Structure P
Amino acid sequence: MIAPDPGPSTSIERLVATRSAWHALAEHVLAPDLHRRTGRIGLRRTPGGFGQPGHVVDGIRRRVRVDGSYLVIDGDSAGESWNPISTIRDACQVVGLPVGARTSAYEPSSTLEPDAPLVIEASASDELAAWFRLVEDAVEVFRRRHAGRHPSIAQLWPEHFDLACSVGEVNYGGSPGDAGGVGRSEPYLYVGPWKPPSVGGFWNEPYGAAVSRSEVMSVDDAVAFFESGSVEADRIRTATREN
């Protein structure tokens with residue numbers, strides 16, 4: 001199972017700028033708008049980027065999503081509207097959300113700068129969209145393989161801006177990179193037990209384990225990493241019970 005090549009061709013600076021813009025939109029626009037209408041914050045991968053799950057508002061099925069450098073509203077009174085992304089303030093106006101609207105579900109990790117230009121570079125957004133697609137495809141294969149363990153649905157969490165599911169108290173997912181110069185600046189996959197083990201061997205991060213995008217050439221590679229994480233997590237769980 002080979003996914004479209006998500007490999008890097010864009011400079012890391014442009015990738016980071018685009019990721020930061022998307023993350024700000026997720027935290028300060030899409031998730032707060034979804035929460036006030038449904039009480040939920042979990043987003044989804046959508047064509048060209050990410051967005052809200054479909055939901056019904058005043059009898060009309062509605063969804064706000066980001067496709068590259070456009071804020072798209074599906075199912076409003078005009079059908080589908082494509083709005084060029086410029087600032088958080090402008091995006092809030094498009095969806096009818098007060099600037100600075102918050103939820104009690106999470107503390108935003110990105111700074112709210114309503115009038116700062118949101119820089120979204122076309123090749124960078126294409127790369128990020130391809131990465132989220134690969135992650136989702138891999139997570140869905142992994143979920144089906146472990147259906148008997150009651151996996152959660154795959155969601156894109158606005159505060160972390162990662163796409164993941166949980167199986168047996170372990171998170172499996174992918175990130176487009178970490179913000180603030182902490183962690184990994186480029187996209188990566190991760191396995192994160194709810195009770196992180198000590199660093200060593202497979203577990204190469206304080207939260208669990210991760211592999212960079214450069215090590216993941218296909219959906220099969222990603223699934224193999226998740227399966228390795230599952231085996232290692234089960235080994236730790238067994239050892240803990242025996243002790």
Structure Q
Amino acid sequence: MKLARVASFVHKWLALLVGIQIVFWVVSGLFFTLFPIEQIRSENLIRPAQAEVIDTATLASLVSLRGPQDALPTKLTIERRASGQVIVAEFAEAPPALYDAATLARLSPLSAAEASAIARTHVTLSSAPTSTTLVNEETSEYRGALPAWRVQFPEGGLSVYVAQNTGAVTARRSDLWRIYDTLWALHIMDWQNHEDFNHPLIIIVTLITLLSVITGIVLLPYRIRFRSGLKRP
């Protein structure tokens with residue numbers, strides 16, 4: 001019975017120590033299984049892309065494209081968007097930039113109205129954005145390209161982030177995503193950055209939880225034997 005007493009003591013206090021975190025793990029795990037990740041990422045709201053032919057006849061001479069201080073681009077990407085054909089140019093020592101494919105006129109940095117128009121064509125929502133805010137620093141919600149425009153829609157608290165330099169949609173964040181992100185932070189015990197699940201705290205708590213489970217298993221035969229003894233006449 002000495003082993004049973006030790007196991008009972010250890011099990012009780014370890015369970016009290018990590019009990020709240022176990023509840024967080026169960027609740028967050030249940031939430032993760034209830035909602036598909038595509039819904040969390042608002043991928044169901046993306047307007048389906050339509051394949052279109054790039055009109056090379058209207059392209060300007062790309063060899064003449066230059067960036068800040070006459071910098072040569074390291075990569076050029078031709079895209080067709082709602083406003084027409086554009087070129088996304090990347091540079092070795094300068095931020096990327098957006099150019100008109102026909103004239104090589106620089107289009108970036110984009111204005112709030114231009115970012116709002118891009119966000120509206122990106123999603124299938126019929127409502128107009130309620131606000132457009134410039135984001136210059138990373139937050140727990142957004143860690144994409146900066147600076148970026150945050151275009152806010154009324155449905156589901158959806159925010160569409162549009163990179164100011166390239167016009168690319170870099171993120172979508174809804175109220176459902178924010179709940180997911182909060183539960184994810186509780187699940188991995190990284191309450192600040194919401195991304196590190198290899199830190200010492202979660203390893204220690206997991207080991208304590210495992211020890212609590214093991215002591216509970218050790219107690220099972222004693223509990224079953226004790227209850228069986230109580231039922232005998």
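Key figures for this structure:
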item: Which of P, Q yields 15.2 [mean count of other Cβ atoms within 10 Å over residues 21-28, calculated]; result: Q
item: Comparison of P, Q - label where FRET efficiency 1/(1 + (r/R0)^6) of positions 173 and 213 (r between Cβ atoms, R0 = 30 Å, to 0.05) is highest; result: P
item: Test item: Rg/Rh (Cα atoms, Kirkwood Rh) calculated as 1.24, pick one of P, Q; result: Q
item: Value -10500, calculated as helix-only ellipticity at 222 nm (-39500 (n - 2.57) for each DSSP H run of 4 or more, over all residues; to 500), assigned to which of P, Q; result: P
item: Structure responsible for 1.9, with distance in nm of label points 7 Å out along Cα→Cβ at positions 93 and 125 calculated and labels P, Q on offer; result: P
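Each reported figure results from applying straightforward, stated rules to the coordinates on display, with no laboratory input. Just so you know, these numbers come straight off a predicted model, no measurement behind them. Cβ atoms are built from the backbone, for glycine too; each structure is taken alone.
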